[in-house]
Every structure is written in C-alpha cells, then in structure tokens.
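We did not get these values from a lab; they are worked out from the coordinates using the rules stated. Keep in mind that what you see is a predicted model, and the values were worked out from it rather than measured. Cβ atoms are built from the backbone, for glycine too; each structure is taken alone.
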Structure I
C-alpha cells in the first residue's frame, strides 16, 4: 500500500511550480515528504514525522531546492524512516553529526598544533625551527585531519617516509619529538586516549654525520671551492652562497646561522648577538671585516623579511639541508659538512694560532666555567676573541689567494696587554 502512495511528484512538476504571493504552497510526495514554496520564492523540502519515545509530531527541513533534488529528498526521507523504525530520532542524529563535524573542524591537527605553539610562545620557547618543520613536513599532509584519523601507520606513510627517503634522519628525529609533544597536548585536552607516536620507530642515522676537514693542507681546496660556488653553480641562491662562507668564517651552529635575523646584526659594534641554541643565553659573535662585507652584500636583498638567509620561497630562511647539499654538490660529500666547520675552526685555530682553548670554546658558544664558577659570560675575552676572528678570516682569505701563511699570528706579549673582558 505504501509503495502506491509514495513518489507522487515529478521533477518537471517541481520545476514548474510557482510561488503564490498570498500564501505558502505545500505539496506531498508521499511517505511524509513535502515540497514547500513560500511567497518570497524560497523552495525547500520538509519531512514530517512522529518522534520516537515522545510521540510528538515534528517537521525537519531536508534542504533547499534545487541544491537538494527530488531524488535526493526521497533518499534522505527513506534514510530517516529507517532510523525512526530503529527508534532513532533523525533530528537528534543530525544535531549530533553537526556537533561532531564542528568538533572535528575545531580540533584538527593544524588547530591543536597552533594552540600548542601559542602555549609555548607564552612560555618564551624558541620555536622558529619547529614551526618550519611542521609547515614543511607535517601540516601539508595531516593538517586537516582529526586526531582519531592519525594512526601510527598513516603518520609513518604520509609524514616520516618522505623524510627518510631524502635521508634527513635528524629532521625525522626532531619532528617525531615535536609531534610527540603535540599528541601529549591533545591527550590532556581529552582528544585522544592513545598516542600513536609512541609506536613509531625510526632507523638509527649513520654515525659520524658531521664530517669535517681538520688538516691545514686540505683546507685550501675547500675554501677555494666554496668561494667559487656561485660561479660553479650559477642557479644557486646568493643567500646559500653567503651562508656557507659565513659558516666557515664564524663557525656557529648551522641552525643558528640559517635563522639569523637582521636584528641580530649590529654593524656599528661589528658583531652578531643572538640566543645560543644550546646554552639558551645571549651569545656574541665578533665579526671580521670579511664577514661584515658578506653580510652587507645580502642585507637588503629582501627588505621586508626579518631573516638574513632567505630561502627560495622568499619568505622563511633556508632549509636545514641547504648548506650540506651545496657542499655535496661541490664534491665534499662524506668529507665536510656545515656543522663540521666548527670542528675545522676549533682544531686549526688551536693548532696554528696556539689560542687558548677557553677562547675558542666561548666562541663556539660552549659552556665554559670561569674562576668564579659562572657557566657562561657573553663578554669574556671579547677583545681577544675579536682579534682571533679577524686573524682566522685573514688566514682563510690568504688560502683563497694562495698567499704564504704566517703561523705565529698571536704574540704573547701583546696578548698580556689586552683587557680581560
């Protein structure tokens, strides 16, 4: 009997039905489905039913026409009738589904990661590198997903596998730590009960990752090649070219060099000052004349960017592997890395210039206790370190120009007259 009373309307009939300026028109398709046209021209579908348990009549809109076609309206009607037979109120289920969708939109990985970063900003944590990793290796692949979709298998496939394929083992390790903290943050907010990051195992990266040239006879070919990088690879970024040269001149950690901001550069005082990534304290890097010339050459390339070494996108700083990839291109794969420039300077400055280890360690931003037990003092031996940095730069440029190197560059009687700063 029901089959004969349902599906009375036709698509053509619905299309031709015109509004009455005096009253609403309501025609039935059967099975409690109605098509309504209001005087203002609004056209929409209505389903009228008896609510389970309460027994009260209720009307619910199924959507507007033509967005919801006659066929769509019938399908929804039949779905609702099946729910009612099971004792489920369609209106209640719709509200629950709407709430669930809103909950998922408000709690995607991108949203929660942003809230976690906001919390760390209040705590004055330095997260520029973390943000870069998330934006490059996580958000494009999982940013729009809700946490119940983020299984360990999905994370391994979408996030970590591409990183491992490019052999960026250190990036994978750091990103895993970032994600672990974000998932813990989500768990505290009752968004998950299980942290999938805990089940992800990453391969152990190869040892001796920071290869370094530490023999004076091998340094000349490295320096000459680095200073010709732009000539050898014309399409390389000028910021990359300068970053590699500066890393050899000032031997700071690659991450600190890449993230240098214009505000860190004090040309008048001839130094860089920033928060060292390991000591978490202000660190001063005296600059040689050559280092200042290099910085000045790119300082105005991107006037609206706060960073000095801007990447290819013109927005953020150069990526973690940029300098090492450049060194590999120059033929130094397995021989020298950007981080290795620290070992190069540490070894040869001590060997050739006979500088006190304390001066070099301070310049490397290592923790060095002074006689009073202070762990770190940014201004200790500043004048001596400034002289050391200039002599080191002169030494490197002499190698570039094939000039004879004078190894006795620091005279003991002169050093005794300098102030101990």
Structure II
C-alpha cells in the first residue's frame, strides 16, 4: 500500500516512522524543515553549545510511554535528557512586584516566594482541581469559567491569574479562556502544590526537541520525504487518492493521513466528494498563531533576578504571555519569549518563529474526537492537531500510533511499541 501523509510534525513524522518497511510512504511538509511545532535552535554561550526549543519543549518520560519508547527506539538515551526545577512567576502589568512566585525547593536562598495568602491558595486550588478532573475523567464539555464561578470569592478575585496560564499556552485572551474545556486546559497544569523543600521538575531533551525529529527522520530510509511542499488538495483517483501539492506534483496513494491544522486539512478536502462530514468537524476546531523569539537579554523577566523562574508569565491588556528561562537547565542565560501581543521586543534576539495552536473549546474537543474515531472510509485518516484533545508531544505521537494500528497492525515497530507500552 502507498500511504500519503500531509504534515511533517511529530504526529506525521512518527506515523511515517512506524510504517517504515511495511508500506510505501510519501510525506509532504509545507515548511522547509520537519518537526512542525518542534523546532530547536543551536546557540553558543560561554564556550558551550546549547539546543534551545522555540516551540514545544517539555516532555515527561515517566508519564509519556509512547514518547519514551519511540525516543529509545530512535537511539536517544537517558544522557540526552536534562531535568530542572519547574518554577513559575506570575506578574500583572505595571505592578511593582510579581503577583506570585512559586517555591524553588531547598537551596533557593533569597527567593521571594509568595506567602500562603489568597493568590497562593487560588493557584493551589487550580492545580489540585485539575488533577482531580483528570483522575475522575470529568467530561470535556464543562468550561473552565463554569467551574471557577463555583469557587469561593477569595479565589475568584484572582481569576485573571488562573486564566493567565492556559491563555498563554493557547494564545487567547483571558476572557476566551473562560470558554475552554476545563479538563483540556487543566491537563497541562495538574499536579501537587510545589513545596518549599522540593519543586516539581521539567525534563528537556539536551539538544532540543529537534534531536528527536532528526533521529526519526534519519530512520526513514524508504519514505519519500518532501519538505517545502504544501498539500493543496486531496482528490479521488480511482479506488485511491491523488495528493496535489503546491509545487506542481501529483502523488497517487491508496490511503491519506492528514496531520495538519484543522483549517488547512479542511481546505485540502474541499474538492473531495464524500468528505462533507469531516469538513464540518474540521470547521469546529479554532486556531491561534503564536510568535516566539529566542534572545539573550532578560526581556519579559521580573526585575528582581531572585524571582526569576523557568516560566515567567505576564498579564497585560487582557492577554498573558510567557518568557521561558533556560538558565536552570542549560547554565546559560537564554530566554524564549512569546511576542504575539507584547508592545516591546528583546534587544538581543537570536531567532524567531510562529506556530499554530488549537483553542480546546468543548466544541473543538467533540470535533477532534469525531475525527479520531472516523471509520477511515476510503482510507482517509486524521492525526495530530486534528484529533488530540490536549496538545502534548505524547498526544501527537499517540494519535500516530492509533492510525498505524489501522493501516499496518502487524508493523514491526508498532509491535515492539505495543509490547513495551502494554507490558507484553
């Protein structure tokens, strides 16, 4: 079988890797590189080379079984991982001091940790409730605003800080965050309250997420990979399909997998008869664009260095945007800032890129669920952005596994993954 995959992000790339040696694969990627939102930049600082992620960055090998297996099979080892404290600072625009500074564990002398007042209680309530929503498998239709409105007044008075966390991730306003699926946004912040003795930890790939992208791409010996080649349309071709790209190519395939943002997948399906239901579902998945910049100067950081965290979120004019500090993990003062709505700009910018993210509204979650469960009539499938209720590396790769199970259940890499993840 010849399989056409549109989208070379982690979902599309993982699927091509799983199908290697089992089916012929042609992979089309619009950007001049693979990886999608997984993009790393190499920087020299203080005589050392650092891989810094502009897009997706954190991973959790202990709770990301698919990611762990695929990374190991692709040749990455524990030595490729680096762990650092996951600290957070929240600030309101024009306020002289941060509204909240999380504990950083023992040894963080002089850190102005927010005392056990109303702000700390409000944020502790958010992370513990988010963990409960996940553990109890709360429905995806309940919005964050609906739940926050039931909380005590002393918590609601700091709702802007609660909404700031998901608003920054998804590139929406604080007001729009109220209408997002509580379970979908909470999944990214669930966990225990940080303690004075031990802060939560975050894990990065030492060379950046691009390390995994290059490892997977290097294993594609037989696949036809075409970067800088956007998909323009999917058309019928006898019992199969034709992928029409934007640079003049036409690729005959037996099955199609769209691992694209929903609006681009919907546009590509416009000429395909019988895809009306899929196009309707895709239309219900809204996106936002986010711009990130890598820089050396402490733009976006608190004035007091003692209050610097790995994640520093500023609330301004109804928006919130985050600056990530790589100092704790790399030993170098390197920063990645969201710049989509900020008035200022870093003075020592090294690189910049923009990415698409999904607003996980209840309607979007329902639509993505329908696309993930689509019967694959005429062998048309969806993966990645189109199907995952939460946006993590693990979810993207798991969506690729789900499609591979339907296209090639006996593939060798898929069998080994199944054995590892399911314990044999």
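Taking mean count of other Cβ atoms within 10 Å over residues 65-72 as the criterion, the largest value within structures I, II is that of II. Given that distance in nm of label points 7 Å out along Cα→Cβ at positions 217 and 273, derived from a single structure, equals 4.4, which label among I, II identifies that structure? This value belongs to structure I. One of I, II was used to compute helix-only ellipticity at 222 nm (-39500 (n - 2.57) for each DSSP H run of 4 or more, over all residues; to 500), and the result was -13500. Which label is that? The read-out comes from structure I. For the read-out relative contact order in percent (Cα under 8 Å, 6 or more apart), a value of 10 was computed from one structure; give its label from I, II. Traced to structure I. Between structures I, II, where is mean count of other Cβ atoms within 10 Å over residues 73-80 highest? Structure I gives the largest value of mean count of other Cβ atoms within 10 Å over residues 73-80 among I, II.
Say we calculate Kirkwood radius over Cα pairs in Å for every structure; which of I, II gives the highest result? Provide the component values of the computation, followed by the final result.
Working: I: 27.2; II: 22.3.
Checked I, II; max of Kirkwood radius over Cα pairs in Å sits with I.
Highest-scoring entry among I, II, by FRET efficiency 1/(1 + (r/R0)^6) of positions 41 and 265 (r between Cβ atoms, R0 = 30 Å, to 0.05), is II. Looking at structures I, II, which one was distance in nm of label points 7 Å out along Cα→Cβ at positions 289 and 361 calculated from, given that it came out as 2.0? The value was obtained from structure II.
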